[in-house]
Structure P
């Protein structure tokens with residue numbers, strides 16, 4: 001009887017002396033934070049992650065590092081191999097929303113195993129072709145694809161990448177059959193364009209803009225509503241004769257699904273602050289990249305709606 005009476009007392013004492021989850025969350029981060037990028041070094045996703053990591057390191061007085069783990073293995077390592085404590089994050093593109101439609105044997109669920117933290121950027125893409133391409137305009141390219149279905153190909157940064165989505169949308173919009181050749185990352189995909197191994201590929205200005213400017217790739221069109229200031233001779237798709245085609249990519253930070261809401265909220269708020277830094281805007285905005293942030297709830301809604309939108313596209317294909 002005496003032991004039975006003592007047990008509730010001991011539990012009460014332990015509960016009073018143990019640090020609460022909210023108190024632990026308030027101390028975050030107390031150690032190194034990793035941002036996993038499921039794309040190769042030099043990709044658009046990688047460049048954003050490294051700039052944000054540097055700013056967060058300064059803000060938190062903790063080291064924030066970027067780990068490149070290209071492909072599904074990188075995403076899976078966060079979904080299934082990382083503790084849901086805020087010390088492993090992932091920065092990825094909107095291609096994340098469609099990977100379950102491209103691979104039915106995933107070891108993780110792109111929706112259920114992650115929670116949105118914040119969007120970080122939106123940007124148009126550039127449709128590029130080899131420098132010696134016989135297709136000097138988008139109309140030339142599409143005409144060739146229609147005349148010879150399944151003979152032209154395009155490179156992308158990998159299955160489910162935003163560059164792959166851009167090309168699939170173009171195929172759907174123009175009702176053409178162009179074969180997909182996925183690569184490990186965008187730098188490798190661009191090399192295929194430069195060498196003429198593929199007929200076309202999408203890229204971003206801050207990854208491939210200098211290659212277009214130098215003539216190593218031929219810019220055919222940009223996906224946004226306006227020409228890029230640094231590529232004034234490259235028309236928009238509307239100007240190129242395809243006003244119905246429009247696509248802007250987004251990038252964002254995710255965390256394992258069970259990550260405490262307090263930590264997710266803190267990271268989201270701090271990311272919003274670092275994206276406002278003048279040097280961040282000076283670096284990215286001249287390249288057509290708009291730095292944006294969003295609270296977790298809003299970003300989760302984007303993840304859901306894009307999975308439905310792009311899922312229909314890939315199901316149709």
Structure Q
């Protein structure tokens with residue numbers, strides 16, 4: 001520690017205000033001007049780029065390492081382009097085909113499995129409109145499962161779907177089983193079965209999803225304003241404090257809260273519209289709606305709003 005302090009202070013005046021001048025390659029004391037070091041190595045890039053085209057031409061490094069590719073983005077392979085092959089002789093062309101074939105054969109089965117799994121993951125992330133953070137987290141979990149031999153004898157698609165369902169809930173952006181099942185083509189029963197197996201083996205403890213986490217997603221599906229979504233979250237918070245939502249499915253509760261908030265804010269949606277967009281039954285929404293408005297004491301206010309809008313439509 002003593003040496004580090006001495007190195008960072010000026011030997012003449014003892015000041016710790018040391019300035020670095022990268023253009024001159026010098027470090028000087030800001031108080032007395034003493035040059036502490038000179039002819040320092042410049043570690044910054046020596047080229048400049050004024051647009052993306054220049055940058056891509058001049059850069060000499062590849063893309064950063066990423067967990068969403070089976071090789072982390074650093075493996076090389078024989079190119080698939082055949083446009084230049086007609087310029088070489090028949091022997092060289094045959095050699096190229098043999099090298100490409102053996103290169104493909106020598107890839108480990110684990111890498112082939114990861115390559116297929118990550119391409120499926122990319123498709124689901126794109127279809128479900130998920131964030132890069134969720135994409136990377138699922139890729140890491142799948143690679144861990146593959147290293148622990150948990151994917152052997154099981155459908156790759158079902159494992160990816162189960163890990164997506166788990167990670168979305170953990171990251172506070174849950175997707176329903178119906179959404180993931182529809183996107184992946186795997187039945188809800190298989191996803192649930194794989195989810196329980198993977199979470200047990202990887203020691204993943206996921207808390208039940210909160211109804212509040214579904215509000216932004218469902219609000220977007222119903223094209224409701226941010227004001228309505230904020231109101232729905234407030235209704236859910238009050239309902240949770242009153243112990244109305246305990247033991248109830250978060251999807252049904254969130255749907256009912258959005259319906260109530262839309263009515264109160266003048267952006268009324270029918271219960272059928274909410275049910276069709278979210279994928280729950282009208283009976284579920286009706287039951288949760290009745291429980292919430294009665295417990296929060298806003299039944300008369302909501303029903304009055306509904307009547308007003310019905311009269312406006314009739315007029």
Structure R
């Protein structure tokens with residue numbers, strides 16, 4: 001099975017796609033394009049066109065459920081069904097009903113990617129209790145930095161957002177993987193990192209996923225943070241597991257880069273497609289290190305991930321690949 005950007009017969013289902021965070025993930029998009037409570041500087045989907053914090057029903061839920069019922073039998077294995085897409089899923093007032101209905105259709109774990117801005121609302125927190133993994137984001141805990149990087153709809157207060165995440169942690173038995181997105185010169189100052197650290201102590205996520213730019217952002221002129229900066233931030237938060245998920249775009253971003261390892265990976269993958277587990281067994285290297293090399297090779301159009309037999313394989317890039 002090859003990767004599909006969007007199922008041709010569906011409006012709300014896309015994938016499955018290989019996700020670094022969620023494995024083989026089938027996307028569920030329940031929000032019109034760029035309807036969001038934030039207009040983040042870095043958003044790869046572009047500028048928000050409907051900036052709102054108002055929850056409402058955007059379409060008949062049965063339409064999505066029928067689409068999903070038609071797609072699921074064609075996929076041999078999934079790691080997650082993921083509410084994501086090009087808007088903020090908690091703005092859909094049918095979210096809780098959709099989670100409950102999909103639970104009855106599939107045993108696949110459910111994940112929700114959210115900016116976390118509506119977790120101060122009791123109804124939103126209650127609806128998310130049915131998910132297995134909730135992945136909120138928190139890029140700033142200081143009001144000025146929050147306004148700068150996330151450009152929220154008027155009325156959103158970052159203190160209230162942090163309190164909502166803290167309340168959700170006290171109610172939710174599933175996993176919380178909190179993403180923190182760092183931009184150079186925007187939210188990477190000492191005061192910002194200290195305030196974020198204090199917020200993390202309150203929220204108590206199961207892990208933090210530290211990220212920065214690796215694709216064109218919504219707004220020009222913003223810069224990504226380097227691996228060294230992200231690593232420094234990780235060391236400042238020793239009480240919580242922190243995973244750096246920024247893609248390596250260049251060889252110089254890989255600590256102790258080895259051309260021998262890179263050539264070995266490329267030569268091995270040329271012979272036959274292999275999974276990360278296969279490559280780890282062959283090389284004796286851990287997955288995190290291998291992913292960084294593979295990301296460089298993928299960016300250079302030398303390898304690409306594909307889904308086959310319910311697993312993610314890396315194979316040589318062919319001239320016909322998009």
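Assuming 5.3 is distance in nm of label points 7 Å out along Cα→Cβ at positions 233 and 265 as calculated from a single structure, say which of P, Q, R it is. So the calculation was done on P. Looking at relative contact order in percent (Cα under 8 Å, 6 or more apart) for structures P, Q, R, the greatest value goes to P.
Upon calculation of helix-only ellipticity at 222 nm (-39500 (n - 2.57) for each DSSP H run of 4 or more, over all residues; to 500) from the atomic coordinates, which of the structures P, Q, R produces -13000? It must be structure P, since only it matches. Could you figure out which one of P, Q, R the value 54, 50, 36 for Cα extents along the principal axes in Å was computed from? The correct label is R.
Where a number appears in this text, it was derived from the coordinates with a stated rule and is not lab data. Bear in mind that the values here come from a model prediction, so they are computed numbers and not experimental data. Cβ atoms are built from the backbone, for glycine too; each structure is taken alone.
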